[in-house]
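Once you scroll down, you'll see the structures, which are given as structure tokens.
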Structure I
Amino acid sequence: MKAVIFDFDGTLADTLPICFYSFQRVFEVFDKRKLTSLQVEEMFGPSEIGIIQQQLLHPAKEDAIEYFYQIYSEYHHELVLENKEIIDLLLLLKSLHIKIGIFTGKARRSLDISLKALNMVEMFDVIVTGDDVVKPKPDPEGLLKAVNLLKVDKNDAVFIGDTDADIIAGKKAGITTIGVSWLAKEQVGSFSETPHSLLSSVKEFHCLVKERVGI
């Protein structure tokens, strides 16, 4: 294990509440549509910019995008808590000289807001966002890009995510996948696309890493 690449939302941070809330506010204000969390989740794939451009009916899409980021930033501290277990995991990987990266469908702007709010800035060797790819998950484009930027063989990397799109992307890329349900209460830990490993706690991955490196 020379590199670990993480999804972000639902994997490194329980940001789904702020994502849901921000989109719900946008669609309610601009389209007068009240969306459930499930309806919002069904739009996931493109970045938030892509979702608004594709799904919003109102013509003022740029205004809606700015409003999204306003809400996302304003309510982040209220809806997303820093997770010490995740921070400790990242520090463990860094101490073992294992490269760490992010491959997320989020746009860079919202990811930067979250990284700053959660004290994760400069933790990662490589970050690939939804802004950096032509084809979003489950296409493996961004994951392969992350591996190339990390300069490791894909056989020495693992990809960790909490959704079928993550697991499908990992398998298409030929990279070992780990499915997780270690953050949000609504995560059920079931995948229609079976990951190579399935973990329900951060502690389990701590143990796995230490086992792999012999400590």
Structure II
Amino acid sequence: MLKRLTDRIWYYPMEEERDRPNLGYIRGDNWSLAVDAGHSEAHTREFYRALEENGLPLPTLTVITHWHWDHTFGMHAVNGLCLANERTDQYLIDFRNRLAEKGTEFFLDMHESIRREYADNRPVIVTPADMVFKDSMTLDAGNCQVKVFCADAPHTDDSTFIEVPGEGVLFVGDATCGTFPEGKKDPALSRSLAEIIRKSEAPTCLEGHWVPVPKEDTIRDLLEET
């Protein structure tokens, strides 16, 4: 069920069983955008059905927080275009090439949640972004400014944040998590990321696999293990 967070922001909640992340939705007066594309086409389609049931137009643009499969392997099924940072895009291209060379078995063997998502021989399809950015950019969806910027983080080295200052929300993806699959956090990266979040105008953080929380909670969690 789609959940409303602010006047202009909704999210389709995470699911642990198939390791599906929250999918964000930001509605401007002129067009709308999504945050992350989903784990697979099935995930993306469920998200879109929820939008339609709530009378919301499908996104014109989908912004990717980082390259990991649960956030990106639905990219081929999105409405409109996908935007990712340069490093994320290269990771997607590299993984697509690896799948082409080795097949899907190594991917399915990575985790039970992946096997659940791709049960019944669902195809694994990886596509690069339609548009690529470097460092940062600002979008205006119509009386709704959206800031998109790269951030060093302990989870991966290709994290993108999406901030909606007028709504007070910062989408951080999985940036605050440890590395996959070890779960380790580099203390220096955690401290650096905590400072980035602290400087944000947004009082609320929405992580990829958690509920919306005050940014102070996110910062505290980041610094606990440093």
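The numbers here are math on the coordinates, done by the rules we state, and not lab data. As the structure is a prediction and not an experimental result, all values here were calculated from the model. Cβ atoms are built from the backbone, for glycine too; each structure is taken alone.
Quick notes on this structure:
- Value 17, calculated as relative contact order in percent (Cα under 8 Å, 6 or more apart), assigned to which of I, II: II
- Source structure (of I, II) for FRET efficiency 1/(1 + (r/R0)^6) of positions 115 and 163 (r between Cβ atoms, R0 = 25 Å, to 0.05), computed value 0.80: I
- Among I, II, structure where FRET efficiency 1/(1 + (r/R0)^6) of positions 35 and 147 (r between Cβ atoms, R0 = 30 Å, to 0.05) as derived comes to 1.00: II
- Structures I, II were shown, and distance in nm of label points 7 Å out along Cα→Cβ at positions 11 and 179 at 1.4 was computed from I.
- Among I, II, which structure scores highest (criterion: FRET efficiency 1/(1 + (r/R0)^6) of positions 99 and 203 (r between Cβ atoms, R0 = 41 Å, to 0.05)): I
- Computing Rg and Dmax of the Cα atoms in Å across structures I, II gives 16.9, 57 for structure I.
- When helix-only ellipticity at 222 nm (-39500 (n - 2.57) for each DSSP H run of 4 or more, over all residues; to 500) is computed across structures I, II, the figure -8500 traces back to II.
- Here FRET efficiency 1/(1 + (r/R0)^6) of positions 123 and 195 (r between Cβ atoms, R0 = 30 Å, to 0.05) was derived from just one of the structures I, II, and that gives 0.10; the source is II.
- Mean count of other Cβ atoms within 10 Å over residues 83-90 - highest-scoring structure of I, II: II
- For 10.8, 30 (Rg and Dmax of the Cα atoms in Å, for residues 67-106 alone, calculated) the corresponding structure among I, II: II
- Among I, II, structure where FRET efficiency 1/(1 + (r/R0)^6) of positions 3 and 131 (r between Cβ atoms, R0 = 30 Å, to 0.05) as derived comes to 0.90: I
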